[in-house]
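Next up, some structures in C-alpha cells.
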Structure P
Amino acid sequence: MTSPTPPNSPADSADHKVSNFLRQIIEKDIEQGTYDSRRWAGSPGDAAHHAKGEPDPAKIRTRFPPEPNGYLHVGHAKSICINFGLAKEYGGVCHLRFDDTNPEKEDTEYVNSIIDAVKWLGFDWAQLGQAAGSAAPYQASDYFDFMYRAAESLIEAGHAYVDEQSAEDMRANRGDFGKPGVDSPFRSRTVAENLARFREMKGGQLADGAAVLRAKIDMASPNINMRDPAIYRIRRATHHHTGDTWCIYPMYTFAHPIEDALEQITHSICTLEFEDQRPFYDWLMERLCECGLLAAPSPKQYEFARLNLTYVITSKRKLAQMVNEGKVSGWDDPRMPTIVGLRRRGYTPESLRLFADRIGVTKSDSWIDYSTLEGCLREDLENKAHRGMAVLDPVKLVLTNWAEAFGSDGYTEDCTQPALPHSAIAEGHTPPADRVFKIGKEVWIEREDFEEVPPKGYKRLFPGNVVRLKGGYVIECTGCARDAAGRVTEVHAKVLPGTKSGTPGADSVKAKAAITWVGVADGVQAEVRLYDRLFAEAHPDAGGKDFLQSLNPDSLKVVTAYVEPSLAGAQPDQKFQFERFGYFVADRLDHLAGAKPVFNRVTGLKDSWGK
C-alpha cells in the first residue's frame, strides 16, 4: 500500500502528472477498448491456468520484472515508479515478477531485498497488482512447464531446431552488422530429430553447453537479434525455487514475452536497450498464437530511456566490484546508488517517487544531474524533518561572567525552539512539541565561528563583537585561550543578561549574527558521518576509463560531534535538519548499536557542487 503523503509534501501531487508517450498510448488503448474484451481469457495458455489466481478486469496490466541476481539501484526505482505508478493512475494492476531463469546467479537474498525495496517505495502488490487470493509475487519459474511445451510446439511447427555447434562457431557464424550470418549445419534437421534431441537435453543426456535450442527465423536479418536466437540452454544448477527439477532453462528473451502473455500484461514497458529485441517479442507472440497456445490480443512492448545520472555508476558488475574490493562497506553503503544504500543514506520513498515523476519519461537518452535527485529530497524533507542543533567541529565557549549574572557557575536555564518552522505546519495540524535544551556557563560552538583577527565581512565571534546564541542569550566575545601549539582551546565571552530569545529584552541589544551551539550540560556526543558523492567526476566511466580512478577521496568523513538532547532521542531512520548544515538521518543499522548515536549526512541545505 502506498505510504501516506505528509502534509505539504510535494510528492505524488496531481500537478506533476504531465503527459508523455506512455500515457498517450495507454489512454488511446483505454479509449479504443483494446484490451476490454479479454479475448485471450479462454486460450489454453491463459492466466487463469498459469498465473496466480483469476485475472481481474483491469483496464491495463503492467509488470516490473527484475532478475533476482543483485540489489536494485536508482534506475530500477524509476522503472518501479513508472510501472506501478501508471497501473495505479489508470485503475490497473502491476505485477512484481521475478525473471528467475538464470539459477547460477540468483538467490533468495536478492528476492527478499527486491520485495523489500518495492514495498518501501510505496507499492504493495497485495493492493495493486496481485490477483485475488494471492500473497506472493509472480515468478518465471512458475511457467517452466508451459515454456517447455511452447518450445516443443515451435519445433513441431518448424520454427525451432537444436543446434550443436560450439559456442565459438555459433558466434562466428552469426555474422555482424556488415555481413549476414551463416546457416548452422544442424538447421535442416527434421522435426522428429529436433524433438528427440530436445527431449534428450531435458532428460540430462547432453552435457552443459553441448547444445542449444534456437528459433528458426532469418540468418540474414539486418537485426542480429533475429538471426536464429537461442531460446533454451543446458544448465545444471540448483534453482532457488524449483531445485533440481530442470537441467535446461529458457533464455530471458524467450521467457519474458511468454510470462507477459500468461499474466495478460497489456503494456510491457522496458528500457531502450531492449528495443532491438521487440521484433523477436512480436514474432514469438505470433507463432504461439498460430500454435494455439496463446490467444490475441498479445501484449505489446514499449521502450523508454533508462536513467543516466551524473556522478553515479549503475553497472551491476562495477557496483559488485566496488563491494568486493572494499571501496565501499557493502551494498547498503550510503554512498551507493542501490535502493538499500539510498534508504540508509536517508532518502525517502516520496523523494524518489517525486524524482521519477519530475524527470519524466522519454524515448531519447539524456543525462540527469545528480542535483535534481538531491533537490527532490530537500523538497520532501523541508516541511517534515524536525530541526535540531549540532556542533560538528566543536570548541568550548566559556561565558566568564555567568556566575556574576546568575549567581552560580552551575546554574542552567531551559531554552526552547520550534521543532518545525511555522511555515511548515499545514493549516489545521497541531505543531510538534518545542525542542528544549539547556544553556549554562559552557557551551560547544563551531570552531569556524571564532576568529581572533576577523576577515572582512565576518560577523560572528571576535573580540568586542556581539552575537546571539540561537534560542539563548546575546553574548560579547572577549578573547580566547590557546595551547602551546597556538590552537584555540577555548573561546571566552560575556553573557548579556535580559537578552534571552522570547523575552521582552530580546531585542534590547542588536546582534548582527546568530550562531548554533550545544550546551555542555545536556549535549550528547555523537558520531556523524559526512557522506558526499561517491565519484568526483560527473561521468566516472566515460570513454572506457577506469571508473575507480574517479572515486571521490572525500566521499566520507567521520567526526565526533555534539548534538542537542532532542536529537539524542532519535529513532533509527528518523530524519532531521541540522540547522546550517543540512539534512541528516539516524543510521538505520548503527544508531542504537553502540555507545554513541550515529547520524548520516543526507544532503546539504543547497547544492554546493554547482560551484
Structure Q
Amino acid sequence: MAFDGVTIANIVSELKKELLEGRVYKIAQPEADELLLTIKTKDGQRRLLISVNASLPLIYLTESNKPSAMTAPNFCMLLRKHLQNGRITAITQPGLERIIQIHIEHLDEMGDLCRKTLIVEIMGKHSNIIFCDAENRIIDSIKRVSAAVSSVREVLPGKPYFIAQTQEKLDLLTTDYQAFYQTVSAKPQPLFKALYGSFTGISPILAQELCYRASLDGEASTASFAESAYHLLYLELEKLKETIQAEAFAPCIAYQGKQPVEYAAVPLTMYAGTAGVAGAAGVTDDLDKVHTQALSGDHLVPCDGMSALVEAYYAEKNTLTRIRQKSADLRQIVQTALERNVKKYDLQLKQMQDTEKRETYRIYGELLNTYGYSAAPGARSIEVINYYTNEPLTIPLDETLSATDNARHYFEKYNKLKRTYEALSELTQEVKAEIDHLESIGTSLDIALKEEDLVEIRRELAESGYIKHAGGRSASGKGGGKANRNAQNGRSGKVKTTSKPFHYLSSDGFHIYVGKNNFQNDELTFQFAGGNDWWFHAKKMPGSHVVVKTEGVAELPDRVFEEAAKLAAYYSKGRGSDKVEIDYIQKKHVKKPGGAKPGFVVYYTNFSMVTDSDITGIQLLEQ
C-alpha cells in the first residue's frame, strides 16, 4: 500500500490530461497540511486535493469540496497572491521520484509575466508543499524545515530548492542491464528487497509483482539465482518502463476475500489467480473476468483512474487519521481518567476480598460467647462445635485476654469489616459505572468521523467534570492538567452541533438509525423511537443504540433484524470480531433509571443473536 514513484507517474499522467492549460480559480487550505485547488479547465472545474499529512500524504483529483477556516493561513494567502488565475503550463515528475512539479504562469502587480512552481513531495513524514520562483528559490512552504530539524536540507524562504539525495538508487527510466545486474546481484538480500532497494520509485509490493511475473521466488536470496534469472527480471523491468513511458497505466485494487490489501498503477497479477499478466503497454487480459471470481479468494478490481482509486481506497483511512488528530486531546483525557478509575476499582475489589473474613469473625465471637467458659486461662486457642455446621472448629485466642474480651475483639473486627464492605459495595458500583461511561465515550470517539461529531462528546466530558466548561470555569476537576487546556482550544465554541445519527436503509427498505455518542443514543431511544420500534445493542460492551423504524409493520423480515444486529456490532467495542452477541427488544421495554449517565439504559426481557460486524452491502444514506 505504497504511494510509490510509479503511482505518482500515473497521477501525473492524469493531471496532465485534466489540468494542463487550466487556470487556478480557488485556493483553500482546509487543514494545516492540506491544500485544495479548484482549477478552471475547458471541460469545467476540477478540484485537486494535496495532503502532506505525515501519516497519510496524498494527491488526487476529487469531486468533493471541504470546508475551510474563516481566516486563511499565511501559506494559503501567499499562494492566492501569486497564483490566483495563474495558468498551469506543465506538470512534471523528476525521474520516478515521489515528487510532482506544477508549473504555473501568472501576471504580477506590474502586469509582467512570471513563472512559479508548486512542488509536492510525497515522502511520508517528510512530505511537503514547496512554492518556488523561476530561479528555483524557495518562496515559502507549508512546512518549514530548519537546520535544527534536518541536516540534509533546509526548507526555508530564500533557500535554493533541490531534491535531497539520501539514498543512492538507480533510475528505472535510464538504467541499462549491466547497471541493473551489478547493483541488484551484489545485495545479499531477498531478491524483491534488493530490487526495490536499488531503484527509485519501486515499492516492495511492485518489486514482488515483478519477481512473480518473471516466475522467480522474490523471497530467495540474490545469490541463489543464475544470471539468466536476472535477464528474465530485467525484461519485466523493461516492460514496466515501456508502460510508464507510454502512460498506459491500469490501476487496480487487490482483494483478499472482501478485504482490500494492496493497490498499484499496474495489475498485481499475483492476486489474480489464473488471470493473465500485464504486457508492455498495460493489461492483456480481461480483468472483468477476474472480478467475477469468488469473493472468498484473491481477486483484482480495476479502477477508472488512479485518483478515483486513491480517493476510494484512502477515503475512510484519511478521515479516521484526521479525526484522530483532532480528538487526540479528548482521547488523552478519557484514557487518563479510565486508567485512574480502573486502578481505583482494582484496589477496591482487593479491599472487598479482605472483608470476606467478616462472617468468620462474627461466628468466632458468637461461639466464644457460648463456649468461652471452657477456655483455659492463657490458652492460645479453643476447640468448639460450630452449631451452624455441626463440625469442630478451632478458634485462635489472644492468651493475654479473657474469652469474653476475645469475643468482643472479634465482634469489633466483624463490625469494622462490615462497615467497610457496605461502603465499598456502593463505591465499587459508582466506579464501575464511571468506567463503563468512560469506555462508552471512548467508543464514541472511535465512531466519530467529523469534527462536529466531537462537539457533543466534548460537552459530555465537560458535564461529567473531565474538562472545563466553555465559559472557562473549572468543572469537578476529574480531568486535570495540560490535556484540559488543550481540549478547550476554542473550537467547541465555533463549531455548530450539526452531528446527526447514522442513517441506513435496510435491504428491505426499512430505516435504521445509529447513535454516534451517548447524547444521541438517549435522544434516539427516548425521543425519536416509537414504542413498537426495535432497539438493538451489543451485549455487555459499550456501543451505539440502534433503532429500526417499523412504520406500523407488525412483523419485520428476518433480514432486517440481521442487518440491524450487524450495525450494532460494527458500532461497538466488538467491531472487527466474527462473533458479537446482540440484545434486541422493542423500544417500549427499554427504560432509563433516574439519575443514570447518558446512554445508560436497563431492560429485563430481550431476544439475543450472535452476528459478525461486517456491514458490507447495508446502504448508508446521506446525512
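None of the figures in this text is laboratory data; all of them are computed from the coordinates on show. Note that this is a predicted model, so its numbers are computed, not measured. Cβ atoms are built from the backbone, for glycine too; each structure is taken alone.
Kindly point out which one of P, Q the value -7000 was derived from, the read-out being helix-only ellipticity at 222 nm (-39500 (n - 2.57) for each DSSP H run of 4 or more, over all residues; to 500).
Matching structure: P.
When distance in nm of label points 7 Å out along Cα→Cβ at positions 116 and 468 is compared over structures P, Q, which one is greatest?
Greatest value across P, Q: structure P.
Once mean count of other Cβ atoms within 10 Å over residues 140-147 is calculated for all of P, Q, which comes out largest?
Comparing P, Q, the top value of mean count of other Cβ atoms within 10 Å over residues 140-147 belongs to P.
Suppose you compute relative contact order in percent (Cα under 8 Å, 6 or more apart) for every structure in P, Q: which one lands on 7?
Values: P: 13; Q: 7.
For relative contact order in percent (Cα under 8 Å, 6 or more apart), the value 7 is produced by structure Q.
Rank structures P, Q by distance in nm of label points 7 Å out along Cα→Cβ at positions 36 and 324 and report only the one at the top, that is, the highest.
P
Given a computed value of 23.0 for mean count of other Cβ atoms within 10 Å over residues 76-83, which structure among P, Q does it belong to?
Clearly, the read-out refers to P.
Figure out for me which of the structures P, Q the number 10.0 belongs to, where mean count of other Cβ atoms within 10 Å over residues 452-459 was derived from the coordinates.
P
Compute FRET efficiency 1/(1 + (r/R0)^6) of positions 124 and 372 (r between Cβ atoms, R0 = 35 Å, to 0.05) for each of P, Q and report the one that scores greatest. Walk me through the intermediate numbers first.
Details: P: 0.80; Q: 0.00.
Across P, Q, FRET efficiency 1/(1 + (r/R0)^6) of positions 124 and 372 (r between Cβ atoms, R0 = 35 Å, to 0.05) peaks for P.
Given structures P, Q, which gives the highest value for distance in nm of label points 7 Å out along Cα→Cβ at positions 180 and 356?
On the way: P: 4.4; Q: 7.2.
Top value of distance in nm of label points 7 Å out along Cα→Cβ at positions 180 and 356 goes to structure Q.
Given a computed value of 105, 53, 41 for Cα extents along the principal axes in Å, which structure among P, Q does it belong to?
Label of the originating structure: P.
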